[in-house]
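Any read-out appearing in this document is the output of simple, stated calculations on the displayed coordinates, not a laboratory observation. Remember, it's a predicted structure, so these values are computed and weren't measured experimentally. Cβ atoms are built from the backbone, for glycine too; each structure is taken alone.
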Structure I
Amino acid sequence: MSEQSLMALARAETTCGCGRVHTTDIHRILLRDDALAQLPDLLLQPLPERFQRFDPATGRVLLIADQSTWNAAGKQIEAILKQRAILTDTLIFPASPELVPDEAAVFSCLAALGPQTAWLVSIGSGSLNDLTRFVSHLSRRPYLCVATAPSMDGYASDVAPMIHHQMKITYPAHGAEAIIAQPDILAHCPQRMLAAGLGDILGKMTALADWQLGSWIEGEYHCPRVAAMVHQTADEALAASARLKTRDTGAVSLIMEGLLMTGIAMSYAGSSRPASGAEHHLSHFLEMQLMQQNRPPVLHGSKVGMMTPLVIDLYRHLPRITPDFAKARARAESLDLTDVTERWQADMRRVYGRGAAEVIHLAERSGRISRQRTLARLDALQTHWPQVIELARQALPDPERIVSALEEAGARGETSASPVTASPSVPTTAPRARRVPFSPGRAWSYALRETLELRRDPMRATMALLGTALLMFVFGYGISLDVEDLSYAVLDRDRTGLSQNYALNLSGSRYFVERPPILDDRDLDRRMRAGQLALAIEIPHGFARDIARGHSVQIGAWVDGAMPVRAETVRGYVQGMHRGWLLEQAKHRLGQDAATGPASIETRFRYNPDVRSLPAMVPAVIPMLLLMIPAMLTALSVVREKELGSIINLYVTPVTRSEFLLGKQLPYILLAMLNFALLTLLAVTVFGVPVKGSLLALTAGALLFVTFSTGFGLFASTFTRSQIAAMFVTIIGTIIPAVQFAGMLNPVSSLEGVGYAIGQVYPAAHFLTITRGVFNKALGFAGLEASFWPLALAVPVILVLSVLLLKKQER
């Protein structure tokens with residue numbers, strides 16, 4: 001059967017005599033000599049609506065292989081994609097031991113996914129294909145399958161047989177967007193894989209018999225047309241078995257076509273019934289026993305081939321049985337189901353070991369142990385017994401012919417493997433695997449993955465590294481508490497020498513800049529409204545005369561009160577200069593210093609003697625930036641996982657919530673500490689604010705603080721589901737408390753009520769005490785000990801809250 005014939009069947013949509021319309025979810029099959037060269041075009045093809053269109057400029061392709069399949073086809077695929085400028089990432093498993101599609105393998109695949117990963121390409125067969133299909137479905141990404149060996153029939157499947165707690169469980173998934181196979185690559189696979197493909201196809205003979213039996217006994221759906229298609233495929237494979245030994249390309253292609261044909265048949269039937277029966281159940285049991293006994297795995301098709309003659313022997317035994325259906329019914333009606341169930345469960349525990357719980361659960365869910373169901377089966381079996389005997393005699397080949405065909409194909413080493421039996425030494429109650437509460441290795445894997453994500457996103461990495469520096473300049477120079485160079489003007493209604501002397505007293509101050517005189521009341525009001533003046537001095541008529549006579553004089557000082565803090569400062573400046581002028585006048589008139597008295601106050605400033613804004617603002621801005629930016633980046637990193645669907649890593653792998661969160665947090669702690677070093681360098685070199693105290697104390701405080709701030713980002717991410725919401729929560733939860741309640745502008749001690757309580761417990765307030773203490777007051781650990789304890793306490797509190805609130809399940 002050619003590629004065209006397979007595609008015709010895959011795309012057909014006709015009503016069958018069975019009453020169903022047969023369709024498949026197979027989009028493309030390429031079985032040709034230049035199949036790999038078509039891969040770039042397949043990646044650019046239109047996709048179903050559930051997938052995003054691939055943009056080769058930004059999207060990446062994850063190639064999943066093992067070392068053997070990588071050598072067989074992976075390197076060639078990577079080179080082909082590179083020639084077309086398609087970006088790739090690789091995940092290459094060791095060739096030995098053979099890959100087991102279990103939780104660890106799933107985690108490895110999910111950890112290799114990035115936000116730009118648009119396609120998954122499975123390079124290989126069997127477990128590699130099942131694993132990629134499962135991860136593709138979980139992550140909602142399309143995948144292509146490149147076959148390197150005709151070893152099993154799962155290429156066209158839309159389910160994924162996986163290993164969970166050492167149990168073989170089939171999970172729903174979606175099929176490959178295309179199946180690609182190149183005959184020359186298939187023919188050069190290991191001989192045992194060719195034999196495994198043959199074994200998988202020959203197993204369809206007993207699977208078809210079981211399907212027919214199921215339709216008679218259980219009333220299952222059955223399609224004679226589909227069964228005939230699969231039977232013809234199995235007969236052709238049996239006839240070509242001897243040619244596989246010589247790696248005949250035609251025979252190899254025939255096996256591959258047969259495996260794809262059975263995939264189409266399963267899609268037609270809507271189940272695996274045409275391709276999987278008792279021989280598959282036995283092969284899965286053998287696989288689980290091999291794992292539990294730590295024995296090397298055997299290829300799936302080889303196990304199916306080994307089990308097929310055993311099942312045929314069981315069918316051959318049926319004609320020698322004369323069942324007494326009346327006695328069987330009486331036995332079923334008299335059974336103590338509780339006792340039967342308990343004994344059966346004990347057998348399952350003895351045979352399956354730690355996987356028994358899943359077997360028992362599946363049986364209970366299906367209602368297998370049921371008196372009514374057993375009686376109904378007996379009735380159906382009695383009705384169809386003649387057909388059952390005919391099926392056993394005529395429909396199946398000689399089991400020796402199956403064994404001979406497998407050995408001709410090169411499966412002698414596999415079929416002669418020593419049998420596996422359930423060991424009596426396996427405890428009836430399987431011991432639970434010891435659960436590790438915290439694995440540094442798993443957390444480190446997430447940290448490396450997050451680091452890789454940052455490397456793949458230059459914009460986010462640049463913002464993480466340089467965003468704080470940019471904001472440092474904005475806040476450092478843009479927010480100033482210095483009140484100087486204030487515009488003022490004088491409305492001199494007296495126009496005498498004394499009034500001019502008073503006006504000159506202001507013009508000589510460094511705090512004020514004189515503007516043209518005010519003409520009248522209207523001019524004063526206009527210029528104050530326009531913001532042209534921060535201060536207007538009104539000297540009344542008769543100013544000099546009243547001073548000379550010793551009368552009280554009221555000078556008007558009009559201050560722009562739109563900015564209260566600045567207005568209060570201006571008032572203080574004006575009153576100070578007014579008192580200074582009065583003292584000068586008293587000295588001039590009385591010939592003595594009127595300020596001389598029994599006591600005087602000499603004001604001196606410590607720590608910031610020039611009372612400049614930069615030494616106060618720079619140490620205050622550092623905590624705010626180390627709180628806001630790391631928290632936001634950490635929250636976004638987790639929420640991106642939710643938006644992209646890669647949060648499924650947490651849901652389906654053994655990783656714990658604490659490992660997941662800590663792994664996400666570690667790269668941002670490192671980035672935050674790099675930002676701290678950069679901000680400190682800027683403070684010293686650009687802003688001229690030296691580190692007077694202990695740099696070690698400052699660094700230790702910064703480490704505790706950024707651990708809290710990134711932890712706050714984790715906390716915000718536990719209850720937000722979009723990046724916009726995460727940014728909103730982190731901005732509200734960081735900037736407002738840091739500015740209003742942490743002492744950045746006003747001391748915490750000056751706050752009252754709730755504001756004071758927030759300032760006492762909020763970590764930014766304590767780190768601000770540390771930064772100002774080290775930068776301005778030359779303090780070290782001894783002087784700042786009281787501020788370290790709240791920071792040290794805040795770190796575990798926020799992390800524990802984050803772990804408790806993050807649910808390890810989908811909502």
Structure II
Amino acid sequence: MKKFYMVLTMLLLFANMAKAQQTIRGWIVDEQRSPIEYANIIALSVRDSSLVTGAITDNTGAFQLSVPNDAKVFLRISGVGYTQSNVSLPLATDTLQLKAEAKTMEGITVTAQRPKMAIRNDALVTTIIGSSLAKAGSGNDVLKRIPLLSGKDGNYSVVGKGSAVIYINNRRVNDATELERLNSSDIKDVEVVTNPGARYDASVRAVIRIHTVKRAGDGFGFDARSSVYYWENWDTENQLNAYYRHKGLEITAGTGYYIDNGINNQTTINEVQIANLWENRWNSESKSRSTNNNYTLSAAYEINQNHAVGARFFTNLVVGKNDNHGVFSTDILKNNILYDHIESQIQGKASAIPNKSLSAYYVGKVGKLGIDFNTDYYYGRETDKKITTEQSKNYENRMVTTVGQHANQLFATKLVLSHPLLGGNLSVGNENTYTNHEQTFNNEEGFVANATSSIKERNNAVFMEYSRMTSIGQLMAGLRYEHVNSDYYDQGVYSPDHSRTYNQWFPSFSFATQIKKVNLQLAYSAKTRRPSYNQLGNNVSYVNRFTRQSGNPTLKPTTLHDLSLVTNWKILTLVANYTETHNQIMYWNEQDPNDENITTLRYRNLDKLPKISLSLTASPTIGIWSPQLTLFYQKQWFDIERLGRKFDLSKPIWGIQMNNTFEFKHNWTVESFMQFNSKGITENTELISNCFNFNCSVRKTFLNDRLSVTVGVDDLFNRGSQQVILYTNTLKTTVHQEFDSRQAYVTLRYKFNTARSKYKGTGAGKNERSRF
């Protein structure tokens with residue numbers, strides 16, 4: 001900590017001793033006088049046009065740069081989709097206008113379509129406004145079609161990086177339904193960050209940043225959406241959002257009601273090779289139902305262009321029937337001879353008190369100093385009760401009743417200060433997170449030991465990030481320090497053996513440049529992946545009388561070193577990632593010392609795991625057809641000790657993803673999505689069958705795009721099955737799962753005077769909450 005403040009003090013002192021400089025300020029707007037975000041302003045020498053310094057406009061179109069008093073320079077201003085402009089100094093006005101690029105063809109002026117993809121600062125940017133994606137429907141509909149992304153319903157992953165955190169206008173998205181409420185026509189662009197810098201939590205490996213267009217106008221507005229899904233069962237999603245805007249004030253309220261019915265048919269074979277060969281084979285058919293109702297209320301007030309405050313409250317209620325029912329038929333073999341046959345039924349029920357989250361923020365500017373402060377609070381508690389009835393052919397029958405409960409509480413703050421420094425921008429910040437996780441497990445019949453544990457954790461972080469435009473490109477360097485103190489309590493008694501203290505540094509670096517028409521970005525970052533609280537817990541889940549599942553309080557955090565290269569040329573984008581992982585968390589098995597045929601699956605840390613991933617995307621536009629083709633490849637170099645010898649787990653995975661959008665007259669849009677994944681291995685799990693998915697939809701809009709109707713089918717060919725093998729030291733688990741993934745659906749959506757939210761909070765402690 002002392003070293004951090006010493007470095008910061010030296011930088012500030014050096015800035016004060018720097019040569020006397022003049023400051024140039026202004027705003028960049030388009031022909032409608034709307035601000036242009038991310039326009040480039042560079043100061044060039046009048047003598048030889050060499051680069052002196054540069055800056056990028058913020059979301060208000062504002063820029064600021066400093067040059068030596070004796071320097072003779074002029075400004076060159078450019079932006080994606082706009083004609084480049086040179087401006088001499090001193091400025092005649094502080095508001096500078098850029099014109100859209102245009103070309104003339106047979107007397108007709110056609111505004112050039114902006115490139116769909118480009119590299120900007122630390123991100124790969126896809127422009128939405130003015131493209132076919134602006135009519136996709138919702139925010140989810142847009143993200144499904146962004147290169148490098150896969151997922152749905154607010155949960156998305158980046159190729160080679162895993163799960164991504166999502167921001168809308170610099171505010172962290174916590175409610176997955178928020179993306180469904182966001183209109184695609186309101187999205188300006190989407191940024192995918194494959195190597196996030198020091199201002200992000202050290203566990204964040206990928207970021208999706210969504211920027212929306214600024215809508216003018218006060219008054220009342222609302223957005224209503226209803227979707228019905230059907231094939232093997234019914235599901236429904238219903239949302240209503242309303243807002244009131246007056247000058248700088250905005251008040252919003254929203255509610256959502258969701259019913260999800262699921263079917264899961266599974267065949268599992270557990271083979272444990274110890275002194276004897278034990279095989280546990282079961283077929284199961286299970287159905288589940290969940291019902292949720294959530295409410296959001298927020299207020300945001302822009303005091304003036306330099307100061308804004310806001311607060312948001314969110315609660316989610318588990319309402320109605322939330323249960324699951326399963327039927328199991330199990331054969332147990334010992335050395336290939338039938339040991340027992342069991343018929344089982346499982347009844348499960350979930351209940352919860354309404355979880356609550358409250359957040360508040362202040363965003364401001366005092367002189368040249370930018371201030372961004374956020375604070376968050378969260379509390380939730382859930383209870384799961386399960387009754388298992390077993391009818392054994394050769395041994396005693398059982399009824400097993402288990403009740404598990406976990407409660408989570410979080411308080412967090414985050415402060416970021418930014419200031420121009422030496423021709424660039426310096427950001428320093430502090431993030432503090434305090435969490436309390438409690439869980440209990442009870443089995444009244446005594447087949448599984450009861451357990452009570454709690455974890456109290458404090459994470460204090462400081463970070464520094466510096467960026468500057470140079471003559472060779474954009475440089476960005478950052479450093480984050482995290483001090484984590486985790487206290488573990490077993491049965492209410494502090495356990496020093498299971499408590500941990502971590503002090504870690506996480507450096508990051510990125511460099512972006514352009515060589516002729518090729519954009520390049522090279523980035524490195526050190527990250528961590530902390531085990532979830534369930535992975536750290538000592539609760540034991542009862543699967544059947546021969547199989548248990550448990551956490552591991554001794555788990556260590558995983559450390560990752562990420563190196564990435566992103567290149568973009570015209571319609572082509574290539575992304576290459578290399579990741580080296582230490583203390584990888586994986587499933588492992590242990591045998592009961594008193595009964596070798598009882599297997600407990602729990603997590604453990606394994607050694608180094610290096611992995612590469614490559615993806616190539618082409619995004620042309622051919623008349624009414626906008627295709628997008630992505631090829632990807634992933635390979636790891638990894639082996640484990642299995643049955644006394646080295647077992648290789650290095651088989652690669654490759655795949656193809658194809659999106660097609662056809663825009664016809666009279667507001668008709670036809671879309672299709674195809675994805676194919678090959679067999680291969682990831683970590684210690686082998687995919688033993690190819691995966692294929694095909695979705696299609698037709699959309700028609702009415703009333704000047706205020707009303708839209710979408711009809712579609714997900715997983716048309718019903719290939720949403722999964723076949724995998726899990727390998728550990730003595731265990732081999734083969735699983736074949738079939739889900740009710742094929743669904744036909746109809747979505748109706750009506751929007752009236754909807755506008756971009758003024759809420760600017762970025763949130764604090766969000767990654768800690770995800771561990772709950």
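I, II: which one has FRET efficiency 1/(1 + (r/R0)^6) of positions 464 and 728 (r between Cβ atoms, R0 = 25 Å, to 0.05), as calculated, at 0.85?
I
Suppose distance in nm of label points 7 Å out along Cα→Cβ at positions 408 and 520 works out to 4.2; of I, II, which structure was it derived from?
Checking each candidate, the match is II.
So Rg and Dmax of the Cα atoms in Å, computed for just one structure, reads 28.0, 95; which one of I, II is that?
II
Determine which structure produced the value -1000 for helix-only ellipticity at 222 nm (-39500 (n - 2.57) for each DSSP H run of 4 or more, over all residues; to 500), calculated from the coordinates; the candidates are I, II.
II
Quick check for you: by distance in nm of label points 7 Å out along Cα→Cβ at positions 40 and 696, which of I, II is greatest?
The structure with the largest value is I.
Going by FRET efficiency 1/(1 + (r/R0)^6) of positions 400 and 552 (r between Cβ atoms, R0 = 35 Å, to 0.05), which of structures I, II comes out largest?
II
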